[in-house]
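Each in structure tokens, the structures are laid out below.
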Structure I
Amino acid sequence: MNLYINQLQKKADFKSAIYAGDIFLNTQLNTAKELCAFAQQSITAAFDGETDHQSLHTLMPVEEFVTLVTRLKGQFTNSLQVKELIRAFTLEIGAAPEDYIFDVPRIRVVPNYDYLHAGISYAYKPHRDTWYGGVDCQINTWMPVYTITPDQTMMINPGYFDVPVKNTSAQWSLSDWINVQRERAKDNVKEEVRVHPVPLEEINTASEIRVAGNTAEMLIFSGSHLHGTVPNYTEQTRFSVDFRLMHLDDLKHKRGAINVDSACPDVGAGFKDYLHVHDFSNFLGAK
């Protein structure tokens, strides 16, 4: 397993490398910088002009914070500008937009763990996105909106890429998550009562890596990697942006990373939210 730095757009076979478990870290992407700048503008707008973003959780009761973050997430995800930036990102790395679909972009907000770690700021336990119904060819992107420390980041555990983990994905429904549970995020404040696919065995953290990046330094990796939220006990709220790409031909021919333990029964349920990169048309609507 390899780590490539600032080589995504220089490696024609980057998909194959990602499917094999390699990780890319790109620190010089113009579209990543624009995405983070747009995220910062969106946070200010959602929080009624407040610009001290990393201290927001100290400025208000948690219930108000949840309301405003819910507004932020909706505005960011549904923005045309952020979709246009994903198309620009695809072009910047030398890929053809018409060859890809994407899942809607998301802004994640992780304040101090004791303030909030459920619902709209759920601290994800170690998981693969395939447990949540992601496809084997899913390519993940993730980047901090502001500089973070190892105590605030997302962890990846490459040692488990090809090692099975006992988990509850077979008993988890993506359809129920999309149609019922996702909307209940704002109601989970004191604790997370929604069901998630989780490990059923202890995870060895010896091979865990935590990348403490600066603004717009983007990680690109397979959705089949075991990864999760590092509980944030610092006094700064962590903001991050992520989106997911899937190559249409790889999806059609079932190419991608190996599936060692994922058993989500309704993977196709997520397809209705996927959009074509080149024109933002609905993936299923084009069939």
Structure II
Amino acid sequence: MDLLEVRELRYFVAVAEELHFGRAAERLHIAQPALSKAVRRVEERLGVQLFARTSRSVALTAAGEALLENGRPALNAVAAAARAARQAEESSPLRLALKPGGDAGLLSVLLGAYADYPKARQVDVMFHPGPERAALVRDGIVDAALLYAPFEDTLGLTTIELHVEGRVAVLPADHPLAASASISRADLEGETFPRWRGQPGQRAHGPEIADVAELVPLVRLGRAVAVLPRSLVTPVPQGAACVPVPDAGPSSIVIGTRPGDRREAVRALMEAARSIGRPPATP
């Protein structure tokens, strides 16, 4: 443990400047007995007496004078460091993660809406093909992410829905179902589905892939098929066909941030997302 914590130093300086425990306690907005105990703990830990106390007065000892002389600059340095950290955070770019090609054309609209806010910052876009985008937000590595629900885990994040779309089967162009107007999931029984890297609990036994770019060559060769949100395969890759699968259910793109992130720039980004987001359904 440090011999002296910042909070304790602040308590000491208040008493040293007021030379009165009651006034110092009022200034610090704490109870006087708690302040007295805190100062005694500091004296015991340092092994010196900082104040000469009588029933009528409080005076600094030589040790107290020395601590006050060095303590004020130390507190000022801590405050300056905190201000510098806040200023750096307030001026640094926001970091937005998304899957390559996984924005359904929304990215430019979102950034355009955000740029209209008075204190908008630069946004650094980080393309991340794997399934860890939500974890990057939770861990503070990025400030926000565009995520596909329900496929990506948004648990614990604050989210706003931006776009809802159907899912399509991605098939070889010469597949017997490729010319269908629509198909069902049952129509795909017996097909080989890929395993998506980093996603546990998958039942598929096909080749392991990381993203759509790795999927497309396998589809062309007839080695795999997949059911994906339509925007991930728009435009339709050459040599493949995309057929709607209505009973696969809809997919949505959401923007997610850490809950309780009150930074002005993040709030502005979420407000911009809300302004372009999907309107609520009519009851």
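A value of 1.8 was computed for distance in nm of label points 7 Å out along Cα→Cβ at positions 26 and 242; which of I, II is the source structure? That value comes from structure I. Determine which structure produced the value 0.70 for FRET efficiency 1/(1 + (r/R0)^6) of positions 138 and 186 (r between Cβ atoms, R0 = 30 Å, to 0.05), calculated from the coordinates; the candidates are I, II. Source structure: I. Which structure, out of I, II, was helix-only ellipticity at 222 nm (-39500 (n - 2.57) for each DSSP H run of 4 or more, over all residues; to 500) derived from, given a value of -11500? Checking each candidate, the match is II.
Here distance in nm of label points 7 Å out along Cα→Cβ at positions 82 and 170 was derived from just one of the structures I, II, and that gives 5.0; the source is II.
Among candidates I, II, the computation of semi-axes √(5λ) of the Cα gyration tensor in Å that gave 26, 22, 20 used structure I. The maximum of distance in nm of label points 7 Å out along Cα→Cβ at positions 114 and 154 over structures I, II, that is, the highest value, falls on I. Among candidates I, II, the computation of log10 I(q)/I(0) by the Debye sum over Cα atoms at q = 0.16 Å⁻¹, for residues 178-257 alone that gave -0.66 used structure II.
Each of the structures I, II was assessed by relative contact order in percent (Cα under 8 Å, 6 or more apart); the largest value belongs to I.
Bear in mind these aren't lab numbers, they're just calculated from the coordinates by the rules spelled out. Nothing here was measured: the structure is a model prediction, and the numbers come from that model. Cβ atoms are built from the backbone, for glycine too; each structure is taken alone.
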